[in-house]
Structure P
Amino acid sequence: MGAGPEGAVRWLLDGREGACLGPLDRGLQYGDGLFETLAVGHGQPLLWGRHLARLEAGCDRLGLPRPDPETLAEEAAALCGGVARGVLKILLTRGEGGRGYRPPAGVRARPRRLLALHPWPPWPGRWWREGVRVRWCRLRLARQPALAGLKHLARLEQVLARAEWEDPEVAEGLLLDQAGRVVEATAANLLVLSGGRLLSPALEGCGVAGVMRGLILEEAAPAVGLPAALRPLAPAELEGAEGLALCSSLAGLWPVRELDGRPVPVPPLWARLQAWLVAQGALPPPPAPSPAGRPAAARGPRKGGP
């Protein structure tokens, strides 16, 4: 199948190209489902094993049948083949169930799977090299331990939080929970360098347990000799930190250089972790330099590999 026209979004619904979900689908009705967002590089969805493991764990917690991994891999390969840089989104819904919240059971349950290939986000290259500006969001995340860590389809909190600012130079917004603890950014996890340790908020009541977060804490940090831990974090702890960073499957690792107008130090450690991620093939290839010598804007999927 391969890559389509640059900038086009292409998808498969239960293996059928261009098919659409019906109006009774519970993913549309109630956000009843899960999703994964994967970086695509050199025609391959990256960190596939970690994304599949999180998806399967989410299915178990929500009582959804796990998708067949071979079928999922075949459909992903069909969409991603020949794509130099792109974004693959996998959505699973519980399927159609009529009106009412009660989920269908037994033979009536027919989950749906949607795989969509998107262009790469047009993020400035300097965000990766120099760091990003970040703000605090006014919205507070609700605590719901039954959903904590899951990448479920109900994302209204993130939609409202992201609507709080328009400045394109502000890359992200940090979110607190109802108790005032730091949780995450709207579409990324938070890393805090403090006391020679790499910390990230413990997501006991809300938030998404990111795949890149797991990779950095479990593999990258030990590889560079850095102790890592999950624990509750208060906003005041960020003020005295040695460094802050955001991480996601698409961004990789962005250093934070400014939080709510206050400069934040950018330690060399972030570049070491970025280099480790690149060496491990956890990120797609960077865009080609522009004729003027400046990094070109990130481009979407295109035909052919590098």
Structure Q
Amino acid sequence: MLSNAARCACRCVQPSRLASPAAVSSRWLASASAAATTETDSVSQVREKAMSEMEAMGTRPLYLDVQATTAMDPRVLDAMLPYMVSAYGNPHSRTHAYGWESEAAVEVARKQVADLIGADPREIVFTSGATESNNVAIKGVGHFHRATKNHIITTQTEHKCVLDSCRYLENEGFKVTYLPVQKNGIIDLKKLEEAITEKTSIVSVMFVNNEIGVIQPIKEIGALCRAKRVQFHTDAAQAVGKVPVNVNDMNIDLMSISGHKVYGPKGVGALYVRRRPRVRIEAQMSGGGQERGLRSGTVPTPLVVGLGKACQIWMY
């Protein structure tokens, strides 16, 4: 039986041009067994040993962790390069051509993201990734409505950044309901309906779970929240580009998107914020008031262009 460290370190490998699959398999098993028997080795030592042995065999681990991050599509990199080398103006500098050029590129990317999810470009707020988007959505709605609505609902199987955002608000005096899921991983809509009160401001349920892969009944959850006049947020980092998403058909009010989950660059994401009926959130960062005052800070043109291109590729 392999130790956890050995299993983590010794992933499946692809054969080099010189080694046959059988030879690689035999060597890999020997390497894994050796790693497993060295119980005193630290995880870092096991990793180092496994990687050095694979390098000696002319092999490389086969990448099987796409749910965690994707390789950047070459077309995405091609779209980004000009804004790293020559078109480097600040998109918020509106008094010269360099700024206009970058601003135009950002707005094209905004439309590309919006088109993929059936939204209006004015409803897209660029962020540093899904973690920030989740924080802005949950804390932003919570803080805006805190005087009249201080109750939040989520599930026990959410991403850590959602759960930690809710715990953060609990420390501020908010009430949070963490609903369990059924044996199949799906939320019980009846229990969700029962949990909603006149004090509930937002419900946050992940679209596609990043660990067990279940797809929640987002359209039904959205319809229930709309009927109860409660904002509905979904973390769609694992959904966008992989399953059909239309924010209007699904009654979604806020939705988080990650760039590196859709063959785009790391360090960029987006938050969809519905305009009609209007969703009100409180900004969580002070600064220059970029992104309609919802997310201050200079928009990173190359990263945003990359996210837009990735979304455009997923359209076809």
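Just so you know, all these numbers are worked out from the coordinates, no wet-lab data involved. Predicted, not measured: the structure shown is a model, and the values here were computed from it. Cβ atoms are built from the backbone, for glycine too; each structure is taken alone.
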> Given that mean count of other Cβ atoms within 10 Å over residues 78-85, derived from a single structure, equals 21.1, which label among P, Q identifies that structure?
Replying inline: P
> Given structures P, Q, which gives the highest value for mean projected area of the Cα convex hull in nm², for residues 102-205 alone?
Replying inline: P
>> Computing distance in nm of label points 7 Å out along Cα→Cβ at positions 86 and 166 for each of P, Q, which one ends up highest?
In response: Q
>> Of the structures labelled P, Q, one was used to calculate Cα Rg over 2.2 N^0.38 Å, giving 1.01. Name it.
In response: P
>> One of P, Q was used to compute helix-only ellipticity at 222 nm (-39500 (n - 2.57) for each DSSP H run of 4 or more, over all residues; to 500), and the result was -12500. Which label is that?
In response: Q
